[in-house]
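In the part that follows, the structures are each spelled out as structure tokens.
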Structure I
């Protein structure tokens, strides 16, 4: 008899929604996403000028959002460009709507 692993119980959509939720689990990340979403194009600049958080902390949060697929772009100084990943942004909204219905 095969013992089921945790991944056998959850759908791919449930796992993806949980990954997005984890990435959204900090107020700095929410603020970053709101800032990026309010832009008409990709954000160029230093987010430490926009948010009251140390550059190193912002970098960690940006990496978490990028790893989750919610943002994309070049996150290596001195050239920095941050954008919402439009496809995953829509997927996250869809998945969260399904969870919250």
Structure II
């Protein structure tokens, strides 16, 4: 009769949350407030009231953080917003910064 010994190994897996990046919307004198609200609702999935508040922050303060995301998501959202702005002829600007 043969007996095989079984050994179990314990491994500890640590999951690291992805680094977060702030998406910052910058004010300009040409992009309409309606367009900014539209971008916030459709691309950044903000509700209408939050979008209006963020738009006013950008308008009065010159800039506002509109969301924090992992880099890939942040860059995709910024690219979508800037592409839409260029298509409509706005000089809309956004930045991505480490949170």
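Tell me which of I, II gives -16500 when you compute helix-only ellipticity at 222 nm (-39500 (n - 2.57) for each DSSP H run of 4 or more, over all residues; to 500).
Computed on structure I.
Which structure, out of I, II, was FRET efficiency 1/(1 + (r/R0)^6) of positions 15 and 31 (r between Cβ atoms, R0 = 41 Å, to 0.05) derived from, given a value of 0.95? Could the numbers behind the result be given before it?
Numbers: I: 0.95; II: 0.55.
Answer by label: I.
A value of 44 was computed for relative contact order in percent (Cα under 8 Å, 6 or more apart); which of I, II is the source structure?
So the calculation was done on II.
Using distance in nm of label points 7 Å out along Cα→Cβ at positions 23 and 71 for the comparison, can you identify which of I, II gives the largest number? Please list the in-between numbers first.
Details: I: 1.1; II: 1.7.
Comparing I, II, the top value of distance in nm of label points 7 Å out along Cα→Cβ at positions 23 and 71 belongs to II.
Using Rg/Rh (Cα atoms, Kirkwood Rh), single out the structure from I, II with the greatest value. All intermediate terms of the calculation are to be shown ahead of the outcome.
Values: I: 1.06; II: 1.41.
Max of Rg/Rh (Cα atoms, Kirkwood Rh): II.
Only the coordinates and a few stated rules stand behind these numbers; no lab work does. It should be emphasised that the depicted structure is a prediction, and the values quoted were computed from it without experimental measurement. Cβ atoms are built from the backbone, for glycine too; each structure is taken alone.
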